[in-house]
Structures are given as structure tokens and as C-alpha cells.
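*Asks:* Following are the structures in question.
Just so you know, all these numbers are worked out from the coordinates, no wet-lab data involved. These figures come from a predicted structure and were not determined experimentally. Cβ atoms are built from the backbone, for glycine too; each structure is taken alone.
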Structure 1
């Protein structure tokens, strides 16, 4: 914009559209950093949207696309807060799972989340419902951080109940959830593969320990058979 000297001569509607197209997605860090023993990646929050500080015209026009939210600054200072500008259409909120209730009450319009999943069981019982209350939520990425310092070969099993709660039902949730763990396969579980991951694991255990199972067991639990039947009987 600095070298395009004719920009101020463009029609107002065109300038406003250019301002809109110049908005870029950002990653907003929300809440307190988890304890250091989790060895979690905690990025710096994005700087304020530069277009809100470019000129009076850009700020006046684009301010309608942003909401001001407050977030705690430090884990050691419960009262310290700062505000950040968030565009819920573009921006992704990055937070620890224990901040979900606060976020849900303050930002019901949130659409994109990256969550540090430090305890799958607590997440399932205390926080999975909070995501269901965010009616505009589109995508959720959970980073499995429950086993700092060691490789967790069955990490996906910690999240299996939550995935079934979200998607193994007649009215699955509208948002897309994926859970990532780069240290061990399958590296990612999502609505398209979580049942297969569980089934393959059971078949592997069946092959390794056939004496554990009743004769005729094929590694497919009744709920999977019921789901398959429900699709074929429609």
C-alpha cells in the first residue's frame, strides 16, 4: 500500500474491499501456560492486527470484524489481564484444556481451536461438553501432551471415549475434531479413522494373544456391527 500512491483515489467501496482481503489469519494464545513438567509448546501470541493500526480508514472499517477479549497474562498473577483483538472468522485460539470453561463463557463465537490436551480423562468428563456449547465451532485440534518424557504407544485409547461421544451417535457434533501425537502411530485420530484404529488394535491383540478371547471372536465389537447395520437397513 505504501508504494501505491493512487490508492486514496480509488472509490471507497473498492478501498474497503481491499482492506477486507488484506486480513490474515492469526494464532491467539489464550489463558495461562501449563506447568513446565508437561513440556508443552507455548508459542507467543500474534501481535495486534496491523490493519487496525494502518490508518483511520482501515481501523474504522475493519474494527467491525474483530472482537476484544480478555486473557490472563501469567500463571503466577491471577489478576493480570490484557485484551486482544480476535477475528473469529480467521483466527485460531490456542489454549490449555483447563481454560476451556472460561473461553466458552467469554467467546461463544469461537470457530477454530488448538487445545493442549494434558489429561484425556479430565478433558472427557469436565470439558468435552464445553465444546458442544460453542455453537459456531468448526475445527478443534487437540495436541496430546499427557505423557511428557516418554512415548505413549496407546495414546489414542485415552481419547477414544470422547470421539465416540462426539461422533458415534445419530446426531454427531457439527465440528471436526482431530487429535495429534507425533511421537507414535497412528499420529492422528479423527472422525474418519478412530473406529478403524480401535478395531485394528483389537485385531492385533487377538493375533498376539489368542488365548485371551473366546472362540470365534473376530475383533469387531457389537457397537460397530450395530452401526453398520443401521446404515444398511435404511
Structure 2
């Protein structure tokens, strides 16, 4: 016996004053409702409804059961409504992981407006250039720049496209000269990203095709922001693939 369904049926019977009308409202047969109420009365060991061919009335036990049933059903309805409202509202604690440069340059400027839009949301932003385990780290979301996603049970969605380019500080080019062909990069100082799979092997594409270079970086750095500073600070103005 489904107690919640029986409570709803009992309430409707009392309020409609008729098994037939209550059954019609609930889309069931009067006979089924009558059996359910009989099972309920048997389980309680008390008669809840006094029925005749012309009328129906509550016993003292029935009146008590009805009053308590109202409170229970209203409480269930309130809980369901609160859960539905919570499902449509943005609240709770969101834990996000992103690379250092992306977090600082792209995410951080939007944080004030984001938190103003969602005042009930708490945010933890972890910026790390390592490849993190989202489950082990307890993250809800990770934003990464990758050529391809590894096989995983995690749900991934592409949100944009980033071009990889080769850059150099003007001061370095003035001192060392600008290469005229990609292969000349092997004779220049290169800054490499320690955590990237393209640390020593760069593939450069252009109108005439692609060239793959095996390089030996002068500096290997495991943080993208430090890597940027190495590129722009004199005298370390070497080439960098980003």
C-alpha cells in the first residue's frame, strides 16, 4: 500500500464527500479507492469513515487522521516546490579549475559581473597549469586548451578556438636577427612550456605546408604566466610557441 497515495485519496474523499467524485478527480475507480481505504482502516485498527447509501461522515479517528494528513501532504508539497525552485536557481558552491594564463586574462575580468548576476553562488577558482584529476581534486568544471580530449567518462564541450602562434620580443630580434624560415628557429633561443606535449617538437603550418622542428629550449617553465614574463623581459626575449 502506497501510504502517500492513500493519504491523497483519503483527503480527496473527505473534501469531495463522495468516493465516486474523488475517484473521478484522481482518475481511478471508486472500487479501488474503497479497497484502499478498507486496507488503511484495517492497518490502523480503526474505522475512519462511516458510510451509508446516502451519506458519509468522519469518525473521531477519521477526523484526527484527516487533520494530520493535511499537514503531511502540505509538507510534502512544500518540499517538492522548494526542490524545484532550487533546481532552477543558481546557488551552491562551484569549483572551477583553469590554466594560469586563461584564468587571469579571461576568467578573472568577468568574475565581478558573474558574482553579481548569481549572488547565491560561491565560487572557488583554482588556477594550475598541471593536468588535474577533476574527481580527485573535487572540481565541478575544468577549462583547458587542448588539441584533443583524452578518452574519459567526463562530459566535454568545446567553447572556443585558440590559435597557436610563435612570438618573440622585438629586443631579441634586434640582437639576434629575425629568422626567414621556420628551420632557422633551431639556431635561436627558445622558451618552452614544461607541461606541454609540444615542449621540444613544434609543428608550424603556413601557405606552403607544414614544418616539424625538434628544438632544445633554453628555458623550460611550468607556469604560463612566468613563461610570458620570460618572453617579454630583457634580456630573455626568445621565441615561444603559445
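*Asks:* Looking at structures 1, 2, which one was FRET efficiency 1/(1 + (r/R0)^6) of positions 12 and 60 (r between Cβ atoms, R0 = 25 Å, to 0.05) calculated from, given that it came out as 0.75?
*Replies:* 2
*Asks:* Another question, then. Please state which of the structures 1, 2 yields 3.0 when distance in nm of label points 7 Å out along Cα→Cβ at positions 68 and 100 is computed from it.
*Replies:* 1
*Asks:* Then there's this: Taking FRET efficiency 1/(1 + (r/R0)^6) of positions 36 and 204 (r between Cβ atoms, R0 = 35 Å, to 0.05) for each of 1, 2, which is largest?
*Replies:* 1
*Asks:* Of the structures labelled 1, 2, one was used to calculate helix-only ellipticity at 222 nm (-39500 (n - 2.57) for each DSSP H run of 4 or more, over all residues; to 500), giving -12000. Name it.
*Replies:* Derived from the structure labelled 2.
*Asks:* Have a look at 1, 2 and say which one yields 47, 25, 24 for Cα extents along the principal axes in Å, for residues 20-123 alone, as calculated. Mind dumping the intermediate values first?
*Replies:* Working: 1: 47, 25, 24; 2: 80, 26, 22.
So the calculation was done on 1.
*Asks:* A value of 34.8, 108 was derived for Rg and Dmax of the Cα atoms in Å; which structure in 1, 2 was it taken from?
*Replies:* Source structure: 2.
*Asks:* For mean count of other Cβ atoms within 10 Å over residues 28-35, which structure out of 1, 2 has the highest calculated value?
*Replies:* By mean count of other Cβ atoms within 10 Å over residues 28-35, the leading structure of 1, 2 is 1.
*Asks:* If we compute distance in nm of label points 7 Å out along Cα→Cβ at positions 108 and 164 for structures 1, 2, which one ends up with the highest value?
*Replies:* Going through 1, 2 one by one, distance in nm of label points 7 Å out along Cα→Cβ at positions 108 and 164 is largest in 1.
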